[in-house]
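There are structures below to look over.
Read-outs: derived from the displayed coordinates by stated rules, not from any lab. Just so we're clear, the structure is a prediction, and the values are computed from it rather than from any experiment. Cβ atoms are built from the backbone, for glycine too; each structure is taken alone.
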Structure P
Amino acid sequence: MSFDAGWAWLYLLVEYFPALMETIHMAILATFIGFVGAVIVSLLASQNLVKNKTAVSLMRRVMDFSRAFPELVIAMVLLFLMGKSAVPALIAIAFHTVGALGKLFSEVNENVDMKAVEGLTANGANWFQQVRYGIIPHVLPNYLSYGLLRLEINCVPPQF
């Protein structure tokens, strides 16, 4: 009596493993680029950090625009413009990630306790020092949590 171990999947794994790794690498790189962009945009879109209402409103509209279009639509437009490669998909995922994470990050920034920033301001710290030493230590755990959540979202294909 023979026993079929069912090793047919091993051939498929060897065949598709490079494409799987390319997908994961693209998701990681796009999430990192989007994470950095979202930090910058969210700091400029937080009402408690930027006193210029026009700048805050402009940055919020940038995030709204970035979230308005699905990654697939952005990728199809970029594929038409740039040709078939991984770069259009990477740009599309990163662009959408900036908007999605930027909104979450700006809400975290606005809910931070401003006592540390007030103390830094009283000691003569400029805006960058206030953000670096008064805001980032408080919000970094939330940033990393949302970033990992977004990485998981970017690794999964879109469901329509």
Structure Q
Amino acid sequence: MTSDSFEEIPEHDESHGSLLTERQLKVLRLRLQGLSQADVAEMLGTTRSNVSILEKRARQNIARAERTLQQWMMIRAPISLQVKAGTDVFDLPGKIFEAADRRSLRLPVTSMDIIVQLRRKAPRIFKKRALERDAEIFVTEDGEILVQVIG
């Protein structure tokens, strides 16, 4: 195979290998600068409706990519605990540290770090101090907590 058979990729093409098209990237960049959809449409020579569709699809692709990355992190997480509804949030760090000890892992987080991450990443599954629903908690080697509701 010769080098002629490889396609050159322009350096300015940020969308190569991305879930976003160059046009979607342009729209998002302009919208993040505070421009209205109508202003973006005028700049790009298209309709506001088209800009709305481009932005919506870009955000859907971003959300899909975020979910995919979270699933990948869950698969790779060395600690996975199933926790029943009614479990006190303050009991969870102990359970997580016990699981880490069984695997000879030293997590670089404190009990309070774990509680804060749980509350921030899965606020809807807690009612006051207790889990309202069954959940599976994943912990990465660097102490990042991921939560998935069961059922």
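Details
- For 63 (percent of Cα pairs over 20 Å apart, calculated) the corresponding structure among P, Q: Q
- Mean count of other Cβ atoms within 10 Å over residues 42-49 - highest-scoring structure of P, Q: P
- Answer label among P, Q for the case where relative contact order in percent (Cα under 8 Å, 6 or more apart), calculated from the coordinates, equals 28: P
- For 1.74 (Cα Rg over 2.2 N^0.38 Å, for residues 66-129 alone, calculated) the corresponding structure among P, Q: P
- Identity of the structure behind -25500 (criterion: helix-only ellipticity at 222 nm (-39500 (n - 2.57) for each DSSP H run of 4 or more, over all residues; to 500), calculated), options P, Q: P
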